[in-house]
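Take a look at the structures below.
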Structure I
Amino acid sequence: MAKHTVVTMPGDGIGNQVLPEALRVLKAVGFDAEYIHADIGWECWCRQGNALPERTVDLLAKHKLGLFGAITSKPKKQAEAELAPELRGKGHSYFSPIVTMRQRFHLDTCIRPCISFPGNPLNFIRKKTDGGFEEPLVNVVVFRQNTEGLYAGVEWTNPPEQVRAALATHSKFKAFTSVPGLDLAISVRIITRQAARKICQAAFEWAKKYGYKSVTICEKPNVLRETSGMMEDEAKAVAKEYRGITLRSTNIDAQTMWLTKNPEDYGVVVASNLFGDVISDAFAGLIGGLGFAASGNIGDEVAVFEPTHGSAPKYAELNPPIVNPIAMFLSAVMMLEHVGEVEKARRIREAIAAVIKEGKVRTYDMMRISGGAKAISQGAASTVQMTDEVLAKLARLSALAETHAELAEVGRK
C-alpha cells in the first residue's frame, strides 16, 4: 500500500497537460503515492450542471490531499448558454469549483510563494545610473485569506426586497434607493475576526519558521474602514506575540507601485481574499509570471495544491503542448513539503533552479515569444521537453550527491 493517496484533478485546458508532467517528476524523486483521478471543471458544468461533482468532493473528504491543474470559468450568461439544453432553466448556477472547494473544506489559508530563480530571463531587473542593471532577489510569500471577503459568494443582481430594506438602514445606501432592481448588482465583502486572526497567525508563523524579518498587512483600511480595519487590527494583535518580526502596513494600491520599485524589501505579505489574489499575481509578475506561480490551499484536514494560472484554452489543443509546467512542479513541491517529504521537495526545487540558471531549455514564455503553434520551430521547448530536462537534472544531481557521499565515506575510512 502506498504511503500517500493524492486526488488528482487536471480540470480544463492546459491542466490536462501540466499535471501529468508533475506526476512524472514526483515519480522520479520516489514519492510513494497512489493517484486517484477526479473530475472537475467546465465539462462537468456543461454536462451535469455542477463544476465540482459530489464524487470528487467525496474523494477529497476521504483522502485529504489534492493536486489540481486548472479550470475554465466564464461569466454568468456564457455559462448558462453552454449548459446542456436539458439542464437549462432548472436552477443550476455556475460557481467556480476551486472557490467552492475552498469553502466546502474550509481551505482558509492560501500560501503563494513568489521567489525568483537566478538566471530566469523574465525576472525583475532595475536600471542603474551607470547604464548597467541589477537583479534583486524577490523572496515573497503571500498569505491570502481564502474563504471570505468578496469571494464569499454573497451577491445579487436585483436583490430581494428584504436585502434592499436592510441596506437602506445605512445612510450611504441612500444614493442607490431609487435604482431599479434589475440595474442593481451587489456583492458583500465579509470579514470575520476569527478568520482574520487565523491568516495573520499563519503568516507570522511562516515568518518565524523561515527567518523572514517582516510581515506586511496589505489592505485598504482608510476606505474600507470596517473590513480592512478588522484585518489590520488583528494583524497588530498577532504581531505582539512575535518579537523580532516587524509588522508593516501598506494599502493595496500603493503596494502595487512599491513592489515594482523595491520588491526585495518585502518578505511575508498577508491580505484578505481579493487583495491577496491581486498582490500575489503582481509579485508573480516579478519572478517570471504565472508559469512560476504555485499555491497551496490549506485547511484543518484537507489541502489542495495548484498553479495559479488558468486553463489557457487557446493553447490546450497544441501538439506538442508548449506551456510552461514549472508552476505545476512547484505546486507539487509545496504538496511534498506539506506531507513532510522535505528532502524530495528540495531535490525538485534544486533541479528546477539548475535548469533555469543553465538556460539551455526554455519554454516560449521564457524566450519572450508568442505562444502559438510556431513557438517550437522558433526554439522554444515543449512542455514535455522542459519536464525531460528537469528529470535529467534530477538524475545528474542525484548522481553527484552519491559521488560526494562515497568520497566522504572513503575519507572517513
Structure II
Amino acid sequence: MSTKSPVVLPGATLGVLGSGQLGRMFTIAARRLGYRVHIFSPDTDTPAGQVGDLEFTAPYEDLDKVREFARGVDVVTFEFENVPSATSRACAEIVPVRPDGSVLHITQQRLREKSFLQSNGFPVTPFRRIQTLVDLEEAVRDLGLPAVLKTASFGYDGKGQRMLREIHQVPSAFAGLAGAEGIYEAFVDFEKEVSVVAARSASGAFEAFPVFENVHSNHILDITFAPADIGEKLAAEAVQLARGILDALQVVGLLTVELFVTRDGRLLVNELAPRTHNSGHLTLDACTTCQFEQQVRAVCGLPLGSTALTRPAAMANLLGDVWTPGTPDWASSLSDPSVKLHLYGKAEARPGRKMGHLNATAATAAEAVRQVRDARSRLASVPRSRPERTEGRSNRS
C-alpha cells in the first residue's frame, strides 16, 4: 500500500475507474481545480475520456495494465460500482483508492449491502437470499406478495428486477434469474423516493447536500428536485441516516443513500451508491459546491465545500427517446434563460439511455420542475431528416 500523503494537492494526477457521464463531470470539476485526470476504461472515445488528459484503454480484468495505470496517478476513485473488486485491489497496491475497495465490495452486491445495513441497525425492508426455487417459495410464504425479486449483482435503473404479484409467477421469476443469486424484498408501500448525496473526508468531516426528491419513469430517474417536499424533521433524519452509513463504512469520498418515505412517515434505506449520483446533477447549477467538485475535494483530502442550495432547483433526465422523433430542438429548449443543458458526448441515442440532462433554478421547486419539463417538451419539435449521432462513444448507459 502506498505511503503517499493523504492530501493530494492541485497539480497532481487523479485516476478514475470508469468512463461514463459521472466520470466526465468529475473530470471537468477536477481540471477546473488544476488537476490532471487519467481515465481507465475498456472502451475508447468515452464521455470521460473525451475530457480527460489520458484515456487508458484496457479490460478491467487485465491487472498488469491496471497497475500500470495506477503508477501514473496519485489517487484513484471510481464513477460506477461495477468495477471488479480485483481491479480496485490492484490499484490499492500502489496508490490510495477512495472510497476504499471494501466500500465497493459491499455496495456492488445487493445482499452484502442489505446485510451490512441490517447488521448495523439501519432501517431496510425485510429481505431473503434466493439461491433455489425452494428459497423463493419460502420467502414468498415468509414475506408475502406483492414483492420484488432482484438479481443480487449488476443491476441498476430497474435492470434485473421483477415485481411478483401472484403465486403463479414464482417459477418463471426464479427461471429469470438464470442461475444468478437473487434477493427477495418485501413490498414497500412508499409515498415517495428521496436521496442524500454526502461526502466524508479522511478526518471524518461530513457534508450532505439538501435532500433530493426523485420521480422515476420505467424504473429510470426522470425528475429530481430540491428541496424535497418533506418536513424538516424527516429531512434531518435522512441526513443523519446518511452520516451514520458513511461513518460505518469509513467512506472517504462520496456516497449516495437512496431512501423510501413510507406512507406512515418512516424512512427505509433502498440502495447505496459509492459515488456521485444522477439525482445530484442539479447541484451543478444550484449549489455552492457541486457534487463532482465535492468528490474531488473528498478524495484529495481538501476541505469539503459548502453544500448550500442557492435556489430551489430541478433536473430532468434526457434519455435517448428524446431523439426518436427527430433532431432535438436545442434552441427552443434553451429559450428559457434559467434552463441549463448538459450533454454527455455519447455517440448513439438509444431508448432508455441517459444522454444528458436539463437543470433549472426558480423561486420554488415546483416552478423549477415546471421549467425543466417544459424545456424538455420543446425538444421534440424538429422532424428527423437523417439518423442522429452525437459526438463520442460510451461503455455505459
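Thinking of I, II, which structure, once helix-only ellipticity at 222 nm (-39500 (n - 2.57) for each DSSP H run of 4 or more, over all residues; to 500) is computed, gives back -8000? Going label by label, the one that fits is II.
So volume of the Cα convex hull per residue in Å³, computed for just one structure, reads 144; which one of I, II is that? Of the structures listed, the value fits II. Source structure of the calculated read-out (FRET efficiency 1/(1 + (r/R0)^6) of positions 119 and 335 (r between Cβ atoms, R0 = 25 Å, to 0.05), 0.00) within I, II: II. To which of I, II does the computed value 15 (relative contact order in percent (Cα under 8 Å, 6 or more apart)) belong? The correct label is II. To which of I, II does the computed value 12.7 (Kirkwood radius over Cα pairs in Å, for residues 127-198 alone) belong? Only one of I, II returns 12.7 for Kirkwood radius over Cα pairs in Å, for residues 127-198 alone, namely II. Each of I, II could give FRET efficiency 1/(1 + (r/R0)^6) of positions 79 and 295 (r between Cβ atoms, R0 = 25 Å, to 0.05), but the derived value 0.55 comes from I.
Just so you know, all these numbers are worked out from the coordinates, no wet-lab data involved. Keep in mind the model is a prediction, meaning the values are calculated, not measured. Cβ atoms are built from the backbone, for glycine too; each structure is taken alone.
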